[in-house]
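Values in this text are rule-based calculations from the coordinates and carry no lab data. Predicted model, so just to flag it, every value in this text is computed and none were measured. Cβ atoms are built from the backbone, for glycine too; each structure is taken alone.
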Structure I
Amino acid sequence: MSIRVLESVTESYTRIMGVLNVTPDSFYTPSCIESNAELCIQAKAMVDAGAHILDIGGESSRPGAKPVLAQEEIDRVIPALESLRDKEYTISVDTYRAQTAEQSIATGASMINDITAFRGDDDMAGVVADTGVECVLMHMQGLPETMQDAPQYDDVIDEICSFFEERLEYATMAGINQDKIWLDPGFGFGKSVGHNLSILQHLYAFKRFGCRVLMGTSNKSTIGVVLDADVDDRMEGTAATVAVSICNGADAVRVHDVEAMAKVARMTDAALGRIHFD
């Protein structure tokens, strides 16, 4: 049996972003990496399993997390990047600090994943514009330390769209090309279970901006509530949210379990007609 990939949708294939946490306090303990040697092993395993992008984070953004000092984040992230520098990996750094971003880009990162959408540091947009890297602008109500206390929206989809409209104007005015910008609606960042499920159901609404859309549902608490499942028992729930995200317009999914979710993405892409079997 031969496999024929449709040329017209090759670039539409779902990208897999693998999570590499160089923090000691991620909500998903298996994703925490304790040494650069372990990082290299994990990174290679993710790429071999189908990851297109590796997302390295030096500060936890889990609900209730407190910020770390900028130098502590840098001291975690830069050695990690240096250990991967000779590899041909596409690396994103999860940071909202311009200083971390600038040093990360100089050390090989080609994407900045900013959970504050450039609200956390006035210099961040300039760093991204000057270096020409790609960036992710994420929606978040509040800050990680307090965002899940009591999130409220009149209409979560409309409010996220308004936020993206304002942030895109800010980013492009700063000199960032729109084709370098990804949008992330921030599943689990200042949202209730109902808000998160609404984002899944109406993800296509964020395609109106002409940017690629990233979704990060992996092992999050909404899955735990729906399935009454502990954080280490959310594989099936994550798979369901990944498949629904792709069906509703996600261009990339940010996941911990790359091997399993790359298979989910491939099967979903095939079901959507992006792979033909003759």
Structure II
Amino acid sequence: MDIVNALSIDVEDYFQVSAFDRHIRRESWPEYESRVVANTHKLLRLLDKHGVAATFFVLGWVAERYPQLVRDLHASGHEIGSHSYWHRLIYELAPDEFRQDLVRSRDGLEQIIGERVTAYRAPSFSITKASQWALDILVEEGFTSDSSIYPVHHDRYGIPDARPDIHKIETPSGDLWEFPACVLRVAGMNVPVSGGGYFRLYPLALTIRALKAVNNRLRRPFVFYVHPWEIDPRQPRLRVGSRLARCRHYLNLASTERKLDGLLSMFTFGRMCDVMAAARQGITSSSLATAV
């Protein structure tokens, strides 16, 4: 039987990325041409083509302005999760600031879809060793699953020695299930293969080979992620941020949709909530068998 992997989409616009946030004031976001609705619907059509349900981590600011987009995603059978409200890096926030942002995002999404929102992904995977306190706040605010930890070295995120598989994190307020961004161990280091900029950088054949190793050799599911702006090569070119930031952002945008189409035909994908539920059941069953 094929392993079902989680497909996730971080719903944010091209001008809201962390690489540009020191140069684009959040107060000025309404001044930019928004392309998030059209790009997300383009992704929806691609998912419909392959019969795939996914998890959409929606930025609260986007949801507040385009509630019909969130309703469309929900009506199509996709899971709705929170991607924060303002897309601020968690390790740059105080705990109270993080809680306020989290609650505003969660409440807005729940009002739109009429259901609880219990899945979270931090902007730019910004739950690091310096901001692990955020996990306790997530539990306190009713979240049961998270996908904010990247087990890699990176200049903006990462916990290199974090567990790479789906696992339970015990906090003072209760348990939280973590689905880390996908890595493959190569020559003693964790190589990121989860999606995003890495997907645009690597040849498709290399991504497929790495992800097949996770499924077939390690026998575990992976979570893959993409942003709507990554399939939009015609987006405005912003002359802000460092040369490295612009290079990362605009790299290979023209080929992303084609590559994603190919990836969706090679693997079995589903919503993060369903993949994690199956994993939790397997972990519980294994624990019970060991106890007996």
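Of structures I, II, the largest value of distance in nm of label points 7 Å out along Cα→Cβ at positions 178 and 218 belongs to I.
Once distance in nm of label points 7 Å out along Cα→Cβ at positions 122 and 202 is evaluated on every structure in I, II, the highest one turns out to be I.
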